[in-house]
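Below, each structure is written out as structure tokens.
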Structure P
Amino acid sequence: MRRAVLIAVPYLWLLALFLVPFAIVFKVSLSDTALAIPPYTPTLKDGFGALISGLDFENFVFLTQDDLYWKAYVSSLQIAFFSTIVTLLVGYPMAYAMARAPEEWRPTLMMLVILPFWTSFLIRVYAWVGILSTEGFLNQFLLWTGIIDTPLTILNTNWAVYIGIVYTYLPFMILPIYAALERLDESLIEAAEDLGCSRMQAFWLVTIPLSRNGIVAGCFLVFIPALGEFVIPSLLGGSGTLMIGKVLFEEFFANRDWPVASAVAVILLLILIIPIILFQRNEQRQQEAEQ
């Protein structure tokens, strides 16, 4: 009985906060747009029979016919993928340095990583507007040092979006990698060096494989929210920055086309869930093979 209760708690949490909202969004995606409140039909007040008969996949077919949506998906995947790679390249050395720092310094370094979360996310993104603008701190500093002669145009470009995403989600990459590296047994590296490996070879053959779980967790924690990001591309990106989060916002609040917006959200969720499920199955197969 106790085991059943312990198992039921996370499943009830998942049911209430994921499956039920997903079912509602999926139902809306099968509805039709209407000038009403809520702005779609049919609804439960129309009766169960009318509710079932009025559902169709027209919105999903429409998404395949309009170039805007698939281009937004492709652009979002590209920006999220490269942002994740850059975040990993920046975050791994920082996590490695934290894990190899003297033990009395590690809490301080951890606090410095977590410190940005003490400030509003919106304020931190707005701060980059002042840094990256033509008259901003970055351009003024580069002009002062003589590196450039004319101000760089960074704000309202994809480069600004990359910078904003990497800065915002860097702690999500550092923390899981740091947790994996901190538990790493130093004797394994010493054994590899005793067997003839150089320090670099020991790093690639021992440290990287043993920190794989932290790398994968960090990549998921960065890639998933970056794919549906709305605030950063809206504030730092220009009109040419096309991301699915901006499309969702416009469909919901500007066009009030909830059915199409819900269809976009359903496809976005499937894009995120499928690779996670495949990864978990691959991990399970590897564990079964090792046993």
Structure Q
Amino acid sequence: MDEKFEIMKNGKGFIAALDQSGGSSGKTLRLYGIGEDQYSTDEEMFNLIHEMRARVIKSNSFTSDKILGVILFEKTMNNMIDGEYTSEYLWNNKHILSFLKVDKGLADEEDDVQVMKDIPGLEETLKQAVSHGVFGTKMRSVIKRANPEGIRKVVKQQFEIANLIASFGLIPIIEPEVSIDAPDKEECERILKEEVKDFLHILPEGTKVMFKFTIPTVDNFYADLMEDEKVVRIVALSGGYTCADACDRLARNHGMIASFSRALLESLRVTDTEEEFDNKLKDAIDMIYDASIK
């Protein structure tokens, strides 16, 4: 774990988010050029999305020179690439860390936020992650307006589950996404940071966490959180921005690195030749890397 921790704490690069779940896989496939008429069951859909992810991971452009880690969907962790489970393939062949998405989606909106649904079988999932050499986890909530009560519920739930995850020796990524469409986005971020600071203060000594935040309205807004000894790294979600826009905004936030999904994959198509695919992926990786290390 020491070598992996050093990579994530101090390495230059970013995290690729390849954790599209059942709700977002269809959209991801459509953008990739595979329509719903090309599969008829969820199993076929997940097989196609795994083929796409494997193509990305195996690309010559996808290397540890610029990519520190990959966030995986549970089915991806339990699937194989060239005879190895995905997380083992990433570490053994690419020297890239793995994170596992552990949430089961969002509950209905209440108090202007969506907390996470219950996560049945979480402890068993965490045991599997450890057995596959996974470094950490990721779980997402959403904040839609600056409602202090709602935001506190989001942060409280995230930290409670993060404590359990950390007890398995994994590093949890806490992701309280602030919607880029929130009419009071800056105020949402102000309340969120104060709540995060309160819960960090009572986090058990020695516990380490990461955060995945929407790129803030005020540049370098989370810089003080980066100095907390309990915080390994702060990463950014693209949140619906295009790759170019997300990178431009990220580059103004020093020390924050990318954890992009759609922005990383937006130009890739199933009909690309291997050369075209690698070149497109390289261009996206280079752009995101440059924004992450500025």
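Miscellaneous remarks
- Label whose coordinates, when helix-only ellipticity at 222 nm (-39500 (n - 2.57) for each DSSP H run of 4 or more, over all residues; to 500) is calculated, return -22000 (choices P, Q): P
- Structure responsible for 3.4, with distance in nm of label points 7 Å out along Cα→Cβ at positions 117 and 269 calculated and labels P, Q on offer: Q
- At a computed 19 (relative contact order in percent (Cα under 8 Å, 6 or more apart)), which of P, Q: Q
- Among P, Q, which structure scores highest (criterion: FRET efficiency 1/(1 + (r/R0)^6) of positions 69 and 101 (r between Cβ atoms, R0 = 35 Å, to 0.05)): Q
- Label whose coordinates, when mean count of other Cβ atoms within 10 Å over residues 133-140 is calculated, return 24.1 (choices P, Q): Q
- Cα extents along the principal axes in Å from the coordinates reads 49, 38, 38; which among P, Q: Q
- The maximum of mean count of other Cβ atoms within 10 Å over residues 45-52 over structures P, Q, that is, the highest value, falls on Q.
Quick note: the coordinates plus some simple rules give every number you see, no bench work behind them. Remember, it's a predicted structure, so these values are computed and weren't measured experimentally. Cβ atoms are built from the backbone, for glycine too; each structure is taken alone.
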